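Where a number appears in this text, it was derived from the coordinates with a stated rule and is not lab data. As the structure is a prediction and not an experimental result, all values here were calculated from the model. Cβ atoms are built from the backbone, for glycine too; each structure is taken alone.
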Structure P
């Protein structure tokens, strides 16, 4: 199974969903920074190795971000390591929770 290809598909589905919500901030996979690609690949591996709910997916992502020194910030800023999703899953806006559900659905389609 090509984990990087699955991560790329997840990234592109997320980008398409964001654009459907008038959020055009997501870059293409080819232009995405390495930290973002690594995060997607790690998420795919976690999903393939475990039975995961969208909440568990977010908690895994959150733990990874906190371990890397990221903190909550109103704007995502890789240089400052701030991200608006550094919070518990149940505190996330529906828009963000939907992205976790989409990620799970894409990975599950390859199981």
Structure Q
């Protein structure tokens, strides 16, 4: 198993990294490159939400991730709304990322743990 460490110096960097990941996951879903189940394993799950909340991540980003956890329900109950939901998550992520444009990554974010 490969183990990597995400290392950010502050919450602004972590939030920016999360938003970049959300946008990538949504784009991959739109292009049918990932399944909803895969995105749940990566980010869109209650465990990750609880972990991020304990780290002080903003309520706006937690809400975006929460929307991602609802995608499976949308597919099963209102499949015609999936693209709209994906677009909403992507839009909200971009808005939040724009608000964090001034925050710059100070160091390498991914490190190997052996």
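Brief remarks on what is shown
- Structures P, Q were compared on relative contact order in percent (Cα under 8 Å, 6 or more apart), and the highest value belongs to Q.
- Volume of the Cα convex hull per residue in Å³, for residues 1-64 alone from the coordinates reads 92; which among P, Q: P
- At a computed 7.7 (mean projected area of the Cα convex hull in nm²), which of P, Q: Q
- Taking mean count of other Cβ atoms within 10 Å over residues 41-48 as the criterion, the top-ranked structure out of P, Q is P, with the highest value.
- Which of P, Q leads on distance in nm of label points 7 Å out along Cα→Cβ at positions 9 and 89, largest value: Q
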